[in-house]
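Since every read-out is calculated from the coordinates, none of them should be taken as a lab result. Since the model is a prediction, treat every value here as computed from it, not as a measurement. Cβ atoms are built from the backbone, for glycine too; each structure is taken alone.
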Structure I
Amino acid sequence: MRSFFKGVALVTAVALSPLANANNIAVADSQEAVLASNLAKQTIDGLNSSLKPQRDRLEQLRKDIQGLQERFQKDGSVMSDKDKQALQAQAQSKLNEYNSTAEGVQRRIEEAQGTMLKTVMPKLEGIVEDLRKEGNYDIIIEKKYAIWAAPSVDLTKKITDRLNAAK
């Protein structure tokens with residue numbers, strides 16, 4: 001057991017040795033920086049408005065399915081087998097439409113995210129590199145991997161501001 005801990009300590013020391021020599025470290029939350037950018041906000045707003053009819057349809061289908069389930073629970077014991085089958089077929093049809101519509105919405109969201117990221121990522125990488133040079137940073141760590149960082153070393157807002165200024 002003792003040799004296990006020695007091994008873990010050695011691996012940790014080797015892995016963190018570059019950090020030991022780093023004098024100037026910063027953190028940034030790249031996801032937060034991108035999502036706070038004007039481009040992301042415009043993309044999300046545009047997507048929400050273009051998907052409103054599909055989301056409204058999903059809500060209506062959800063209500064319809066719930067109503068069919070309630071009807072089946074309430075009246076199922078007095079329904080004929082033919083009526084039960086018809087109700088189940090109707091519920092299955094609505095469920096299939098719901099799933100198909102939800103998948104379409106998800107595909108549209110993923111496509112919009114992909115398009116936005118193709119536009120933003122090169123800008124983000126350039127901005128981070130510029131900030132690294134300007135601040136003479138040895139390392140910029142993704143904020144979620146830091147246990148704690150002083151607000152003064154957080155570059156997230158600077159990245160968002162530069163993304164918004166970039167054309």
Structure II
Amino acid sequence: MDYDDPMSKQAFADIACSIARAVDVIGQRWTPLIVRDLFAGMTKFEDIRRDLGIASNILAARLAELERNGVVERRQYQSAPARHEYVLTDKGRDLYPVVATLLAFGDKWLSLDGPPALIVHADCGHVTTAKTVCAECGGELNAANAIHSPGPGANPGPGTALIGDYIRSPK
């Protein structure tokens with residue numbers, strides 16, 4: 001199986017799991033880095049290609065997949081020759097916490113010489129890192145204090161046949 005070919009991979013769309021479905025959209029090699037570059041303000045194909053050192057055909061395939069999934073919008077900025085830029089949609093901008101959390105993980109566990117880039121919170125001016133918090137109370141959310149319970153879209157089947165035994169209702 002060629003995992004760089006979007007048509008040859010097994011789709012996770014039929015798995016009743018939001019993680020599987022998200023991985024289907026942004027889980028291919030290079031895609032998170034392309035999204036990172038878009039968040040940094042790079043919008044032109046050639047700038048992204050040069051920044052990542054990625055082959056043009058692979059970048060074109062990843063951007064086309066992101067466009068098909070509504071993560072980016074392709075806009076023409078030059079007509080002769082035709083040139084396009086890629087801009088994150090609302091759906092794409094909702095990926096920022098994912099990118100910031102991957103950055104925090106990489107900084108903590110994989111950056112031996114310290115973080116290669118820092119996040120500065122524009123509202124307060126401080127260097128910060130991603131932190132997962134409860135949307136209701138603002139308390140830290142982690143594996144020790146989170147309970148997974150069935151949601152309205154729960155459906156036994158491929159990829160979720162056994163995990164249902166581990167999901168429980170909150171007390």
Check: 1.2 is what came out when distance in nm of label points 7 Å out along Cα→Cβ at positions 74 and 90 was calculated for one structure; which of I, II is it?
Finding: I
Checklist line | Source structure (of I, II) for log10 I(q)/I(0) by the Debye sum over Cα atoms at q = 0.10, 0.18, 0.19 Å⁻¹, computed value -0.66, -1.09, -1.15 | finding: I
Next item on the list: Could you tell me which structure in I, II was used to calculate helix-only ellipticity at 222 nm (-39500 (n - 2.57) for each DSSP H run of 4 or more, over all residues; to 500) as -26500?
Entry: I
Next item on the list: Identify which of structures I, II gives the largest calculated value of distance in nm of label points 7 Å out along Cα→Cβ at positions 82 and 146.
Entry: I
Checklist line | mean count of other Cβ atoms within 10 Å over residues 42-49 - structure with the largest value, from I, II | finding: II
Margin query: Given a value of 19 for relative contact order in percent (Cα under 8 Å, 6 or more apart), calculated from one of I, II, which structure does it belong to?
Written below: II
